[in-house]
1. If FRET efficiency 1/(1 + (r/R0)^6) of positions 173 and 309 (r between Cβ atoms, R0 = 41 Å, to 0.05) comes out at 0.70 when worked out from the coordinates, which of P, Q was used?
2. For distance in nm of label points 7 Å out along Cα→Cβ at positions 221 and 333, find whichever of P, Q sits highest and give me its label.
3. Suppose mean projected area of the Cα convex hull in nm², for residues 101-204 alone works out to 6.5; of P, Q, which structure was it derived from?
4. Relative contact order in percent (Cα under 8 Å, 6 or more apart) was computed and gave 13; which structure, P, Q, did it come from?
5. When you work out FRET efficiency 1/(1 + (r/R0)^6) of positions 213 and 261 (r between Cβ atoms, R0 = 25 Å, to 0.05) for each of the structures P, Q, which one comes out largest?
6. Hey, mean count of other Cβ atoms within 10 Å over residues 53-60 derived from one of P, Q reads 28.2; which structure?
7. Assuming 20.3 is mean projected area of the Cα convex hull in nm² as calculated from a single structure, say which of P, Q it is.
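Bear in mind that the values in this text are calculations on the coordinates, not laboratory data. Because the structure is a prediction, the values reported are computed rather than measured. Cβ atoms are built from the backbone, for glycine too; each structure is taken alone.
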Structure P
Amino acid sequence: MATEAPVSKPDLGHNASWADETFAQRVRPRRKTGTHKWEVGGVIVIAGSPSFIGAAYLASRAAGRAGAGIVCLASGRSVVVALAGVMPEVAHIVLPETDAPGSARRAVERLGLHLKKAKSVVIGPGLGDDELTDHLLSALFGFGGKNAQVGSNIGFGGPSLVTTSARDVANSPIFGHEHLKLVIDADALTWLSRQNEWWAHMPQGRAVLTPHPGEMARLTGLSTEEIVADPSQVARKYATKWGQAVLMKSAYSAASDGKATLVAGDAPASLATAGTGDVLSGTVGAFLAQGLAPLDAAGLALFAGAKAARTLEHRFGDLGVIATDMPDGIAGVLGKLGTGNESR
């Protein structure tokens, strides 16, 4: 029986470098002695639904293991009840589980104080693709659904043709807080792909998008074959167009902010298992909350995830690694980079 040839390690393109240990040592978060949990960095994870409770768990646990000072999970009551006992260190924000009129407004109100205190938001894992998600994301982003503002004069070129209005920002409970960085993943990417010229309504440099090839195909109109043929080039092109960092999940995953590109130096096949994308999004969110720039946060998550997978393979083999193994593995990788402590 024939087997597929392994994917060859890519050549680095223009302004690209490896997300390797040298890079990781340079950018890793450093925690000051005596600091406070909110100073370390708070992450809000907006994730989960009755059918995908595990996604909320994985993203939240990964954020904590990657160094966030406090993780707040915002989800429906059914998800909170299922997870409260298994994640005692995570705070919970209970969101409405109905698409009745006013539910999105109530959700935003419940998130309000937390958005002021947190430094990053992870949004999308396991939210579901339904009307409830549409209402919630439209309210949080400030566009889409009833809030849609279709700019007929906005072109499809690079960010020089895109102007984010003050009204766009004012309409968004997330982007209205200038200190917040955002990780957009999974069902939030699917929702975003349906919004006309969505990048025109988002301040540049505030988000990391983490698509797999199928999600990227919906966002761009490219085929999955075109995307997997050169993920680093695709990430760079659309990071430039959208004005946001793009972490393209593929064999040798790559991240770009349009100016520079980081390519994973390894492609563990053990990562091809359900839930590892949720772990990745939580990890990126933790690094953003600790002050890393979007590209550095994405690159460090690529390095730590691949290194953790290889370490776990020694115990479980390449077929036996599962997503719940990964947060602890990532913590181990970060620990070996250094203690992460500094005196004032």
Structure Q
Amino acid sequence: MEDLEYLVGMSLVPGLGPKRYEALVKTFGSPKKAWHAPEEAFASVPGLGEKFLRDFFAARKSLSLAKEGQRLLDRGVKALGREDARYPPLLKNIYDPPFILYARGKGVSWERPWVALVGSRKMTAYGREMAFWLGRELASRGIGVVSGMARGIDTWAHRGALKGGGETAAVLGSGLDICYPPENLGLMGEISARGLLLSEFPLGTGPKPRHFPLRNRIISGISLGTVVVEAAVKSGALITADQALEQGREVFALPGPITSPASRGCHNLIKQGAKLVQDVDDLLEELTAYIPAGESPAKGGVPQADLSPEEKRLLDLIPYHPYPAEGLAAASGLPTARVKAALTILEIKGMIAQEAGNLILRLK
């Protein structure tokens, strides 16, 4: 795309967001023409402001667009304009879609249905289990999982999706060369290797508070629906839910213990009309109307009726995150040999996974 290098240049101008970009393109006809237009011609462009124009003119003089393009290439980052087939199609329909997205990773299919999983950074053990469970269940059924790679719920939603063998995309509030939070560097690498990292911020941009509401509108804009897994009354995840509603998308919320402050934001959403999620199939049925014919996700799980009483007893004791297997014999009251045999059958049936260190986790 001829204008792509100019989109990259514009993304480096402070204060140049979707609205100013639209004003420039409407006036001059293209990003390239705007970049090269004489300074006096900008007097006719509404809503720019003197400070922005100073920054814009300074950027035009100082930036080497060729060097910026090479910098992206060296870091394995691609720049996507709205006309690019790799730009998420649903995102184009929101009020203020980014005029550029930076992408790094294996790539994903935007043709499949996508669901956002969001929630509090200060999660409880319940929230962690639910985020992992939902991420894994959705991914294993062919649903893409998008989140923000933040601490807490986002992290475990991505991990669940990766465990489910499906596709996941992380939208960052920084440039793609900066990992935030730092402890998610390994997760960032996994997502890049098996999914996609996205940001509207150029390389070198640090994570600033004002970036995250902008990031959140992309998360909800990519998705058919947004699920708030766990959120307190003032959680930032509720901003994503509000943006999803403004974009005409579905909003879902998981109920939690009525005594838990960490779930009160979810409970308020349900009071206001968000759809309560108690089963993955319920969530998918709500989205059926938006999924093209022939692309409905597969039903998951082994019916509980197909489990023996011992298998069901053990399954009820196994959480959706890694758990030491040696504690199951005492917790279930079953002999160790029978526990081992039942765990093998549950793994064959796809209900659990066994990991290194004698750890197990429930999948369905």
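1. Answer for the origin of the read-out: P.
2. Q
3. Comparing all candidates, it corresponds to P.
4. Q
5. Working: P: 0.90; Q: 0.65.
Of structures P, Q, the maximum of FRET efficiency 1/(1 + (r/R0)^6) of positions 213 and 261 (r between Cβ atoms, R0 = 25 Å, to 0.05) occurs in P.
6. Source structure: P.
7. It was calculated from structure Q.
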